[in-house]
Structure P
Amino acid sequence: MKRVCYKVFIKQLIIKDLLGKDSQRGISLTYAWLANQLGHFSLGFIPSIVLSSIFSTQKSPMYFSTAVILFWLVFEIINLTLPILIKTKKRSFKPEWNHLIFDTITDLLYFGLGSLVSAFILTQSNSIGYYVILLLFLLFFPFVYWYTLRIYQQYAFFPFQFRLSQWIGNIDEQEKEIILNYIKKTSYDEYNHLLIFGNVNEGKTNLGVAIANELALKKRACTYITATKLYSLLFKNIDNKDLLWNWVNCNFLVIDDINPDNLKHNTIITPTDFLRYVDKFTPIDSNNRNILKTKNIIWVLGSNEKTQKEQWFKVLETIGVAPKNIFSVNLSD
């Protein structure tokens, strides 16, 4: 499996992002992040240079640059603390405050860089120039860190961006602990399988994507795939050279819509049907079984029938997953 090494980083940055996008090349997460930080730079640069130009006879450019920096500092502090001060809908999972604070600091550094660059342009002061160089130095690590994370998220092909703290639904404390422990596990020696049961509109897909997104933000190679797509790839896997990883060699796999509802009709995929697809309608396909067995998988299921739940556990055991590595949450309980 390829990782986001410096070669991948440089290729993504220069060839795929800095050369720009057009109607033929859609906006990517990495490009959006760069555009967002350029926006922060501009929101520091433009107000500072406009105020300095209008009131040039009253105060020095550095005065207005400092004022703009302080304004954005207060704004970001309010933006960060407002969710704590104002009670909104009760959320099941707490935000990753370390991430939020680091993200806010990164934004403030870009605001500050824009403001100081405007002051340097107007004054040509060496001391201000040194501050600009210092900020560029301080921004190196955040830039590499966040841009790399966006690559991990981008190549997971999530259908949408969703954090675990955004998820709202019915879940008990024991199941919350199961999910948090699943995310915290760092060992590659054991492969854990998480089954998410629930009815329509109970947030199964949102929860599955949110869990995988948290893992992607820990620099784990994740892949989102629908069951329908998986069924075709089980028979003929297509190796796309442009992908850093795929469903076969990723660390974590989200399989969505395995049986998307609990309606009683013939098209619903039962555990037995799923196993037949895995085995490609032969007695046993050891290759497909081994791929699924030696992988951390989040299974998004729709059935709440007790007998079918037990059958899904048996399917995983049949392909070789140890019972102690199978976990489940039920959003309908």
Structure Q
Amino acid sequence: MITNSNTIKQDKPKKSQKTQNLEKRIPQIPEQLYNILRKQHYQIEDHSAVKLCGWVRKSFLENKDCYKSKFYGINTHRCVQSTPSVIWCQQQCEFCWRVLPSDLGIDEPNFKEPKWKEPEEVAEDILKMHKTIITGYKGIIDRIGAEKYAEATEPKHVALSLAGEPTMYPYLDELIEIFHKKKMSTFVVSNGVLTDVIEKINPTQLYVSLDATDLESYKKICRGTEQNWNSILDTLDLLHEKKRTCLRTTVIKNINDDLSKFAELYDRANVNFIEVKSYMNVGYSRKRLNLDDMIKHDELIKISKEIEDKSAFEVIDDSQDSRVVLLSNTLENRCINPKIDFENL
């Protein structure tokens, strides 16, 4: 348009979607890390994120279900893979398939915690992001099936496990209760460092990762501190008081594959279940470990059975596709049905 001073006023150019996304990200997420997460199809809203689990896609297109469906009875296509703390974690585990700050030469201890949103907002963000992802499959309803697609738009399970450490979100207990009020089950996967948070949360099923047997191996595998390791031991001591608990051990060949060393800690925690899972050479873990570091499924079953004589746990199921073995506590007061009665939670 021509102004009175005979100068030309140009219209302000529209911002690209990429620019809008960058402006929207919270300052505490380094731009390089943010861009990689977005390239990996993470939906990010402030400090929370959602990504479609590969098994949901397999359920859509191949009618295959994940091991949690086999073990615990979840509906794979109705599960949300999410986190309220996308980049914040006290560990940088060698086997983690997520991109870690150290992979990019970023000094994680300098991260500032964000301005944490209220749990109602986080729940809304997570469900909104998941719906955005599912809506992207609307064009292939004929392949998925109208009924399955409709069910997927109304999820029933929320896994707070995608990336980061969910217990660092200060309102996690309230967030879990919000999902429960929506008649949704919750699965929390934690590194066990924040014992006080673990003590007060009550998800449908609580996972605590136990990937080392002592401080030396913990520093090597999880790259954590002595204080963190001591906190994990404190967490193990309270798990017997919780309902539906599971220890998860990710096994790396020739590093932590002697499960007999875990037996004492398994019994100490006295959880309901143990998942022994092979390291998988996927994602950014390929920059730290190799294909040879994976455990073959038959070998995984063998080493899992070897701890039956050394602990109160016995092998009850396995999933070859995911290279995971499920063990159950045989003690009368801790032995429960792995299948969850979702209708009566």
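The numbers here are math on the coordinates, done by the rules we state, and not lab data. Remember, predicted model here, so these are calculated numbers, not experimental data. Cβ atoms are built from the backbone, for glycine too; each structure is taken alone.
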Structures P, Q compared on mean count of other Cβ atoms within 10 Å over residues 140-147: the greatest is P
Kirkwood radius over Cα pairs in Å, calculated, reads 21.4; among P, Q the input was structure Q
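Going by relative contact order in percent (Cα under 8 Å, 6 or more apart), which of structures P, Q comes out largest?
Once relative contact order in percent (Cα under 8 Å, 6 or more apart) is worked out for each structure, P has the highest.
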The highest value of FRET efficiency 1/(1 + (r/R0)^6) of positions 252 and 276 (r between Cβ atoms, R0 = 30 Å, to 0.05) among the shown structures P, Q is in Q
Value 3.2 of distance in nm of label points 7 Å out along Cα→Cβ at positions 148 and 164 was derived from the coordinates of, among P, Q, structure Q
The value 0.10 for FRET efficiency 1/(1 + (r/R0)^6) of positions 36 and 324 (r between Cβ atoms, R0 = 30 Å, to 0.05), derived from one of P, Q, belongs to structure P
Re helix-only ellipticity at 222 nm (-39500 (n - 2.57) for each DSSP H run of 4 or more, over all residues; to 500): value -9000 computed from one entry in P, Q; matching entry is structure Q
